[in-house]
Structure P
Amino acid sequence: MKIASALMGVLVLAAGCGGISQPGGPGDSKVNTLVGRTFLSTEVKGHSLVQGSRVSVAFPEKGKVTVQGGCNHLFGTVVDEPGDKLVITDMGGTDMGCDQPLMQQDEWLTKFLTSKPVWALTGDKLVLTGTNEELTLVDRKVADPDRKLTGTKWVVDTLLEGDSASSIPQGAEAHLTFTDDGKVTGNTGCNALTGSAKVSGNKIVFSAVATTKMLCAGAAGELEKAVLPILEGEVTMKIDANRLELKQAGGKGLQLKATA
């Protein structure tokens, strides 16, 4: 009886251990290793992307996914489940009108990503495998690394006001170039400019910004009125691939794109 009791105790203990998820085992969800990363497509099997387009899949925070395929911004919920299936639900998106091929690509992406594709992450490469298609992506920091602030020509393409964004007036272009010795040069859309731009971490302090004195009407004058106030005092800087954002504490700012 003592031997039987001891054996029963071992069996109960073994059964209890079998229900515990070991790190990295089949009962352990690893989908959270994707959080905070953005991946860009490098290869698609079983489907052809629209020429010149690229798929971006980002996991900005736990339980969230955002996707772009050239038209609308798509977003959904990532269900934290064990196993090797990427489970995405509640997929939605913006409602912009685009060329038909890009809109159809959004539909394909939504269908593919909500079909519970098998996912595998190896270093910087993420592979999503569905029934008939396979999407290979690479971490954005490898596929499209952040541009250097200095030595790059940054062209203004968006005006920021709090949580709102608007395009620049048509027919005008403003740009900035920063140097390693703390200077900024460029054009407001109307006049050439020079000034001081001291960088510290993610902050830039603009001072002594001076411009030529041409009077510009229309789009050029409108753009200058939007750009110059941002180049005063301290702004927060953020670089994401080829995009630069300059934003003041009050919420006004600029978004710029690297062109050279």
Structure Q
Amino acid sequence: MTDRIDGLTILVGTAACNAHCRECAGRQHRPNAPTRDGELNEGRLREALAICFSRGCCSISLNGSGEPTLSPLSVMRTLTVIGEERPAGVTPYVGLYTNGLKISSDSGFCDEWLPQWFDLGLKGVHVSVFSEDEELNRRGLGVEVGPSFETVFERLIRHGLRVRVNVILKRGYTDTLGKFRALCERFFALGASNVFAWPVKDPSDDSVSELAPPAEEIERMRAFAEATSRPGRKIRLLVEACACGREPNRKLALFQDGTLSNAWCSRR
């Protein structure tokens, strides 16, 4: 076991989701999710935070087996506990993963919850996308009406939140260097601070799926990311396979059954 822990992912909220992504990585964890918004194993969360903060953790992600924005009370309670447990002088980066659908469709939700989350320490929102083409993105999410990127970015930025875009690289969506370059330019123009991307994975073992773009295109995208990334416009392509067995405790996840583990993919 290594001493350092760089990041902690906390699964929050119920199993409810407003998208139907074919390669959903969270679906396997839904049997362990609470049934009501606001339910939280607070004692176990505090234990996990104490372990991670004692080993230098500086980055926390709120994710879910469902869509976290559909459980706003759970997000608020989790942020409150993080604030209470963080050591004096430590201000971790806290980001929330979302598909953007609730943020795009419900201005009242944004005005009610985003300021509260921001005040409790939420610093950024990570919007997962399949394409900068909103019609293709809608298809990737498996919904009838997809999010408006302009609306999502405007609402998040207006409430003081940084926006990171997470791109799932998949054949038929963002699968060439040209599409990836266009995507980066569009989202940076809308105000994104970072663009992270990775090939679509097989949920059963976290290996690169056969639905991912060809390896040569992924390599071209990776080279583009390295050559053009700079402060304020960070581009990162994550091409490594499942990290299980390598640096096993650098990044951990707290699952809703109370398990603290580095192996997201192998848990059923």
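Points to keep in mind about this one:
- For FRET efficiency 1/(1 + (r/R0)^6) of positions 114 and 226 (r between Cβ atoms, R0 = 30 Å, to 0.05), the highest value in the series P, Q is held by structure Q.
- Source structure of the calculated read-out (mean count of other Cβ atoms within 10 Å over residues 186-193, 16.6) within P, Q: Q.
- Once relative contact order in percent (Cα under 8 Å, 6 or more apart) is evaluated on every structure in P, Q, the highest one turns out to be Q.
- Each of P, Q could give helix-only ellipticity at 222 nm (-39500 (n - 2.57) for each DSSP H run of 4 or more, over all residues; to 500), but the derived value -10500 comes from Q.
- Entry that produces 1, 6, 13, 17, 19, 19, 14, 8, 2, 0 once P(r) over Cα pairs in 5 Å bins from 0, in percent is calculated, selected from P, Q: Q
Quick note: the coordinates plus some simple rules give every number you see, no bench work behind them. Values in this document were obtained by computation on a predicted structure and should not be read as measured data. Cβ atoms are built from the backbone, for glycine too; each structure is taken alone.
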